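Undergrad: Below you'll find the structures, each written out as structure tokens.
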Structure I
Amino acid sequence: MVRGSVQMKKLLVVLSGLVLFGCSEQSRLSSTPTPNAAPRATPNPGSNQTPGGPGLRSLAKHLYIGTGVAAPALGTEPYTSTLANEYNMAIAENVGKMRAVEAREGVFDFEAQDALVRFATVHNMKMQGGPLIWAPAIPDWMNEYRGNTAELTSIMTTYITTVMQHYSTKFPGVIIAWEVVNEATTSGLGVFSAVPNCVELAFRTARAADPNVALFYNDYGDETSGGTATKVHNLVAPLKQKGLVDAVGFQSHFATHNAPTMSAIKAAMESLGAIGLDVYVTEFDFSLPSANGTTPDNPDDLLTQATYYRDYLETCMATPNCKQFITWGFTDAHSWIPKFRKGSGAALPFDVNYNKKPAYYGMQDALSRAAAR
């Protein structure tokens, strides 16, 4: 946050009005949020108050409020205490992907993700696992694979079963939802596209590996109507009829120039709810124009960002089938945006020095309103 800036002082005055009174139609929830248990698990999100005062998680009475975790930062401060104080759910940003878990054929390395699951256990947090199948995360030995279809099918099903059963056995009840397939409609399936009925087989294998967790499909561009949303709907509807999928993930990597309206997002959520599927907001961030990737070029954009954070969270809580709200990281000190989108950044609720940004207070406002009902 820019200290001493006249623009910033004006922004915070406006923000105080946002926090206290709201400033859009999304300021009022249209219904009471339902208790947030994953379809096949019934933990209570609960609260956790640690030294330094209550965090977002203490306000999240009916919702899993979570974040992607940068494993290399776990154990450092203030990253670790902020994570524990603010969130009741986590997912590994990278160490849970196939290229990290099975970098060599048949050799499974769970050490890095196990450390995160142990952390979650100690701090009474729940987790999402995966993605189990995602083309860009396939390890090199798989991309170069030249075996037959039967062998490839065995590799896929063995991977899913081995990973899921490792966690259901070693850490029962901590991972309550698995991202089984990611971006099949947008990134494709890579080498696994040669597996007959790949997506259905992946979900069928996952359901058999652990019948007690929720299974979901994840993608981007499915947060509203349009081509991707239609493709995702057509992909998951028959899986739902067969009892193989419980939810759809909305990645939600938005920016000032491409953020959909709340009414469009709510309609997309309700469309999936109509066929019995829950919605998880899985990777939300809201990037701003930023030359250095951490400080917004225009400090006033922080108010736009804060309003969107608040409104999106309120929209989720106002829609009964929206069960989880996860941001892809929580501090601009560990964000993927500047590395992949030049000229953009400052996308998360805490700045690089772990100061709470207006976006944080937008989320706090949404949760406070819900908790008061």
Structure II
Amino acid sequence: MNSRIQQLRKLLDKENLDAVLISTLPNITYLSSFSGFTTEDRDAYLLITKKRQYIFTHPIYREVAQKDFSDFILVEYRRNNPFHKAVKSIIEKEKVTSLGFEAFDLTVNDYEVLTQEINKKLLKPVNLIDQLRVIKDVEEIQKIKNACKLGDKTFSYIFKKLKTNITEKELATEIEFFIKRNNADISFDPVVAFGPNASQPHHIPDGTKLKKNCFVLFDFGVKLNNYCSDMTRTIFFGEATKEQKELYNAVLNAQLASVDYLKSKLAQKQSVHAPTIDQVGRDYLTDHGYSPFNHSSHGIGLNVHESPHLYPSSNDYMESGMVFSIEPGTYSEGNYGIRIEDIFAIENNKLIQLTKAPKYIITI
């Protein structure tokens, strides 16, 4: 029996639920290891009851279901037996009176179609699998390490491609092609930003050409065996001035301050409220006269952004098995953006850095 499903059933008991309906693709992957469904359509749902597990999917996925979901009961939905009718039939058969569902994932239309057949009083919005995914096992952490290793290799490749008049879009394409040539995929569209463009943390690479004496920001990730990496490096193309080096080092030292804070707390076996990690970096930048960043570090795994959450309103606390970024930055609109991001894991109550690419200022 799938141990993750067993853990999920314990949560069903805890939440007084008879079953849970799973619709998000990463959660389907987490429970099955299959990642071939598309994001464009609702290709499948899982229904986990206290004794059985079902996969609802279209006949075109019959072979997939039989091979990759062999411990699930296959229910095919068709035009004459649409999903909402098929799931109603199973719910009645299983005598389900309380059904958890992933409200954060369903569209309004999905919900309205579902409740045409299922009484709204049966439904309870939940996010149970997030509670399981936040703590990674040894195998998951190794997969993220492997993705980070390829990310490091990608950085070594891409910064050597820098030359006058190359465009952001050309470099972003080079990143994507390099990762795919290494039998992996991108975990998100790469960010490449020259000079003033980097003041937008999620700048979309365009036709801007590289000129001498400006910062270049790379933010990209690898998806390998379903698990993601993420890394940001800012380098200088040309000869950096003393002030520019000081600016860069302020961001680097802000990250090191956050890392040292977390290491110290873990060594003392003290609980760490997740948002304080970023706050240490923000305070460092503010104390040294620089604008603090307004984005946040984040957990990573099957998704590039997942629990634990490190944003200011988060109630998460750090634990062994968590994998996450630490990514301070400072930005000046229309002038520059500098960010340094690495992925870390807590293993046996010790902080381990998974991304290894150089991060002391690189000038080309």
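Since every read-out is calculated from the coordinates, none of them should be taken as a lab result. Please read these numbers as outputs of a predicted model, since none were measured by experiment. Cβ atoms are built from the backbone, for glycine too; each structure is taken alone.
Undergrad: Ranked by mean projected area of the Cα convex hull in nm², which of I, II sits at the highest value?
TA: Greatest value across I, II: structure II.
Undergrad: If you don't mind, another one. Identify which of structures I, II gives the largest calculated value of relative contact order in percent (Cα under 8 Å, 6 or more apart).
TA: When relative contact order in percent (Cα under 8 Å, 6 or more apart) is calculated for I, II, structure I comes out on top.
Undergrad: Then there is this: In terms of distance in nm of label points 7 Å out along Cα→Cβ at positions 89 and 209, which of structures I, II is highest?
TA: II
Undergrad: Given that Cα extents along the principal axes in Å, for residues 73-200 alone, derived from a single structure, equals 66, 34, 30, which label among I, II identifies that structure?
TA: Among I, II, the structure yielding 66, 34, 30 for Cα extents along the principal axes in Å, for residues 73-200 alone is II.
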